[in-house]
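These are the structures, in structure tokens.
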Structure 1
Amino acid sequence: MDELTKDHTETLSQLEELEAESIHVMREVAAEFERPVLLFSGGKDSIVLLRLAVKAFRPAPFPFPIMHVDTGHNFPEVLDFRDRRVAELGERLIVASVQESIDKGRVVEDGPSRNRLQTVTLLDAIAEHRFDAAFGGARRDEERARAKERIFSFRDQHGQWDPRAQRPELWNLYNGAVRAGEHARVFPLSNWTELDVWRYIGAEGLELPSIYFAHEREVFERDGMLYAVSEFLRRRDGEVPFVEWVRYRTVGDMTITGAVRSQATDVEAVIAETAATRLSERGATRADDRTSEAAMEDRKREGYF
């Protein structure tokens, strides 16, 4: 078989196909929209998005800034990683602060969790900077409401999502037309799974915040979940702290994000644990998704990620 024939008969691996699709989506957004932004939390999915953006656009700078919606209750290891990684890339970071929204009276803090307050902060930042598309790292395997989303998921002039009024996406063709005041949330990782993400992290040798790997941490148990002892979450009667080997499958507000018991201290061990689990990371470790079966969809209708 000559080299030309060989080149045309070789097939891409699953990860290569996912990577190619995601890069195609990112380039489509850069071509179709005027003011996109990449949402970056310092979590594993947004770290993969950054890697895909590097492959899609380097050596040129990204054709969009990076933005983090900061609740003020984030894990310090993740914030340190966020700042260092963006500085290494030499890209622009916008921090949209929930605390500033509280100080301005845009939202009212009514409990330990600021997770739901992020919606107003996000929508205000989108309006202020006139963003017409926002990349997010959501995947369809995470949660049933996210499984309903298109890759290009449109929001009306109020930032709200109507799952019954989505545009068809056939043959990887995407309609990026938006009216004034509207915007799109774009999810290049829609077709990835948690296991795909970890395998890609391993294949690419990507650095992650240390909390993604097993470490000793002071935690307490509530409703079957392990929460980090912190200044942001007051313990109830009978909730006694103890030290445990844990890792985090997802990162977010410390008041609603639980850890899992683990001895997985490297990527290969995490991949093995992930392959064996039957519960999504949000179902296992996010208290905000346990309030009702429609909790995520209700928040998304209001403008949440």
Structure 2
Amino acid sequence: MADLLALILAAAPVFVFGFAGEEVVRATQSLPRPVRIALPAVLAIPWLIVALTTGSFALRWLLIYLLAPVAIAAMLLAAAQLDPGQRGHWLDYLVLFPLGLAVDLRWLEPAWPHDLSVLGKLLLLDAGLYGFLAVRRLTGVGFDLRLRWRDWGIGLREFALYAPIAIPLGLALGFLHWHGWAAHPLRVIPIWIFTFLAVALPEEIFFRGWMQNLLERRLGRIASLIVTACLFGLSHFNKRTAFFNWRYVVLAAIAGIFYGRAWRTDRRVAASTITHATVDTLWGALLR
């Protein structure tokens, strides 16, 4: 029961921002500045629930989960004041890169029981959503969980463009292997939903809604698309291997081009998340 409560509390901000983001931003802006900065300290509560019920409490982790979200909010409030035109400030990247590295290098996983480590990633996403949307008020992110038919059209279009490139290349590189797992096609539906929410959505918010969005303001549409795709590819260097998985990096970087195209069409995270979830589900169901 405690684990379920922690999961609900950790996931709640994602759905609140996804379905009522504008209302949350307005409510946050009405708060006094010290409260606005200190508020995300409540994100320590899910960790505290798990730590107390599993006997794994440690002061250092409590301080990290109390102070890191507050530091993110403080830096992004400063970025909002120093860069009102939202051209992208070095403070934005000072927040982005540690957030990305913390997930990619699993810095915070020791704070959690192994089967609950996903909650640590959720809390980092929560802190980023609060900082970039409610405090920084970054425009053009496009995080909205109210999916539109056009999101599906764009997302599946980019999947259809990527698949003829990725499947032959992946098979040729030995990264993909046909195994025909999907003998029961209905299994694909819950897997796709889980992948959409737990894997694709956080990555698309980070790489497209935040990273590509900010880089585009400085580098332009083409360069920001390529740079973000390369960073996305490199973030997969340690996936499914103990060493540098260059095959995964190559295929993920190419995928990042199509995910980025899906996002920038209407500046909608939902569209790129549909592409991303469909790619990952296909790989897992038929080819990996």
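If you rank structures 1, 2 by mean count of other Cβ atoms within 10 Å over residues 229-236, which sits at the top with the largest value? Present the calculation step by step, with values, prior to reporting the outcome.
Details: 1: 12.8; 2: 20.4.
Greatest value across 1, 2: structure 2.
Out of 1, 2, which one gives 1.1 for distance in nm of label points 7 Å out along Cα→Cβ at positions 37 and 101 as computed from the coordinates?
Label of the originating structure: 1.
One of 1, 2 was used to calculate helix-only ellipticity at 222 nm (-39500 (n - 2.57) for each DSSP H run of 4 or more, over all residues; to 500), giving -10500; which?
The structure behind it is 1.
Here Cα extents along the principal axes in Å has been calculated and equals 55, 47, 36, so which of 1, 2 was it run on?
Corresponding structure: 2.
Each value in this text was obtained by applying a stated rule to the coordinates, not by laboratory testing. Everything numeric in this text was worked out from a predicted model, so none of it was measured. Cβ atoms are built from the backbone, for glycine too; each structure is taken alone.
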